[in-house]
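Next come the structures, one after another.
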Structure 1
Amino acid sequence: MVRAGARCLLSPSESPPRVAEAVSNVFAADPEVREGAVVAESGEMESLGIIRDAIRRGRQAAACRRVLEGNAEGGGTVMHLNRQAALAGRVAVCREPDESPLGPLTISVRSATLDEVIDWITG
């Protein structure tokens, strides 16, 4: 089983629907505004399919694998995406959260078979 999520903190000047659109552009689950953030959650690996397809098209698989494996801990991992790119429908993986000027769109993944999930995303 996979638990996947997307989270993007809201700043006071941002439009929640625009941030929700950015989340929807890269994560296949319905986002909602919760506690000052836009959050989407899923129990399906396929919710990561948009990211999977984008990193394969953009030849970012090796970089994405390094990030996912480097952040892996206790059956989970995270990666940060540039939220401006996500709003434009693109996936741009950040090595560090502060690489995204407005703050990152954070993708989290938990699974007992995390290596298989990483292989599916980046393979």
Structure 2
Amino acid sequence: MGVNKFPGKRAIGFFIVTSFVVIIMAAAGIVLIIYMRHYKNPSEQKLIEAGIAEKITKVGDVDFNYAEGQNNGPALLLLHAQTLDWFTYNKVLPALAKKFHVFAVDYPGHGKTMCPDDYVMTIMS
């Protein structure tokens, strides 16, 4: 007896189901990409309305990214925790900006702050 060259019904059914799952996942991925490109974070609009602007300034070899509010009082410097960035304060910045000149800075190696590859970030430096 020879080997059957045609796949069985189970193999065809598996191929159809697998193909359907792949097509659905690809379509879901495309929908997600389109959604993320058009998504507007409501917090960003509140920051704009409060006069908070994202800026960059160079200090030595480091390009510090930070958010700054309008000069509505004494300076208030907000420092985030490890592995976070200035946007951590997005919910309180608008309220604080009413009475303070707020600054929220990204540390070197955090957020959009850029430092050279040879920049030393140890407790001893």
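Read-outs throughout are calculated quantities, based only on the coordinates presented, and are distinct from any laboratory measurement. These numbers were taken from a predicted model, which means no experiment stands behind them. Cβ atoms are built from the backbone, for glycine too; each structure is taken alone.
Some observations on this one:
- For relative contact order in percent (Cα under 8 Å, 6 or more apart) computed as 22, the structure of 1, 2 it came from: 2
- Value 6.8, calculated as mean projected area of the Cα convex hull in nm², assigned to which of 1, 2: 1
- Identity of the structure behind 0.65 (criterion: FRET efficiency 1/(1 + (r/R0)^6) of positions 53 and 109 (r between Cβ atoms, R0 = 25 Å, to 0.05), calculated), options 1, 2: 2
- Structure with the greatest value (metric distance in nm of label points 7 Å out along Cα→Cβ at positions 45 and 77, set 1, 2): 2
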